[in-house]
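Here, each number is a calculation from the coordinates, and none is a lab measurement. A quick note: this is a predicted structure, and the numbers were derived from the prediction, not measured. Cβ atoms are built from the backbone, for glycine too; each structure is taken alone.
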Structure I
Amino acid sequence: MKNYREILKTKTVGIAGCGGLGSNCAVALARVGVGKLIIADFDVITESNLNRQYFFVDQIGQKKALALKENIARIDPKIEVETHDIELTPESIILLFKSCNVIVEAFDQAAMKRMIIETVLDEMPGKPIVSGMGLAGWGKNNLLTTRKFDNLYICGDMETEVSEDLPPLGPRVGIVANMEANQVMELLLG
C-alpha cells in the first residue's frame, strides 16, 4: 500500500459544525494530511467553548469556521480549508459537500443531527457520513464505540445526552472527535 499521506492528500472531507466534535476532528484530520477540508458553521467562539473546542482565548468572538481555518494553517499550511459561515440546510449540505469523500456530522442539536443524516442518506446515496452521539460527561471509556448502519457510522455511546449534570467536557468530546477522525481515515484508506 502507498504511504497513507500520499492517499489522504488527494481526499476531501466535509465537516458540518466546528464546535467540540468538528474542531477537534478537523485538527486530527489535518495532522494526518487530509488534502482538503470543507467546513461549515455559523457560530462564534465563546469563553464557555474553550473547555472542549480547538480554539484559544484570543479567538473569543471570532467566527468558528474562520478561526478553525487559521488554526489548521498553523498545523499544516498545505491543507486546503474551504470555509462556509452559514447555518446548514438540506439544500446547502448537498451543494457544499457533494465533492467530499466522507462527511462528518458534528452538530450539538438533535434536530440538526437528524437533518444532515437524513439528507446525506436520502439525497447523496453511497456517501458515508460519520456522526458523534453520546459523549456527555466523563469516564465510561468502555462504552464508547463505533456502530455502522449502512453508510452511517456513529461514534460514542449513543446514550449519554448533554444535561446540567453531564456537560460536554474536553476529554470525552475529544475522544469521540478522534474516533470520528479515525473512522474517516478507515473509510478513506479502505
Structure II
Amino acid sequence: MPPEDKDAALLPRRIGDNWALIHRPVTTLGAHMWISYSPDLRHWGSHKVMLEARRGGWWDANKIGLCSPPIETAKGWLVIYHGVRQTASGCIYRLGLVLFDLEKPEVCLQRGDSWMFGPEAPYERGGDVNDVVFPCGQTIGADGDTIHLYYGAGDSCMALATGSIRACLSWLDANSSPKEADRF
C-alpha cells in the first residue's frame, strides 16, 4: 500500500469478516502504527492510527513500529513494538509493550510507561548501526507461555531473547498508568 510502508504483520485470525493488518505508513502525520482491514487480503480500507509515537523526551518519541506479529492472549492482543529516540549521539532502538482489544484491535487497552528491552550487550551497542535491538519474529513454546524472540542486534547479527507472555502482561499491569492509552 502506498505511501512508503513497513513494519507490517497480519493478525493471525479474522476480526469479524475482515483480515487486519498492522503497519507503519510514513506520512506527514509521522511514523505511527496503523491498522487496516480487508475482506480478501487484496483490497484494504478503514485505515486508522492505532498507536501514536509519543512526543518530547519519551523513549518512543517520534517514530514507532510493529516488530513481530501480535500475540493473542485472554486479555487482548499483546504487541511488542519498537520505539526510536533521537539523542545527541544517535538513535536508540528499544522495545515496549502494548495491549489492544481482541475484537476491536484499534483500541489500546494498556501501553507501557517505559521501555522493557533495550541494547545492553556489546553486540547490541555496536555494529553497523549502534544501539539497536529490533525483533523480527517470535515463536511460542509448547507451554503456550514461553516466547522465543528473534531480533537483530546492532544491525549486524541476530540474537535470541526468551521471555514469558504472563510476565509481559504482569509487566504491563505494573508499568502502565491508568488511562495511558487515552493520553496519546
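Where does the value 1.18 come from, among I, II, when Cα Rg over 2.2 N^0.38 Å, for residues 43-154 alone is the thing being computed? Matching structure: I. Upon calculation of Cα extents along the principal axes in Å from the atomic coordinates, which of the structures I, II produces 45, 38, 35? Value 45, 38, 35 for Cα extents along the principal axes in Å corresponds to I out of I, II. When mean count of other Cβ atoms within 10 Å over residues 59-66 is worked out for each of I, II, structure II gives the greatest result.
The greatest value of relative contact order in percent (Cα under 8 Å, 6 or more apart) among structures I, II is that of I. When distance in nm of label points 7 Å out along Cα→Cβ at positions 107 and 131 is calculated for each of structures I, II, structure II gives the greatest result. Have a look at I, II and say which one yields -12000 for helix-only ellipticity at 222 nm (-39500 (n - 2.57) for each DSSP H run of 4 or more, over all residues; to 500), as calculated. Clearly, the read-out refers to I. Thinking only about mean count of other Cβ atoms within 10 Å over residues 51-58, which of I, II has the largest value? Once mean count of other Cβ atoms within 10 Å over residues 51-58 is tallied for I, II, the winner is I.
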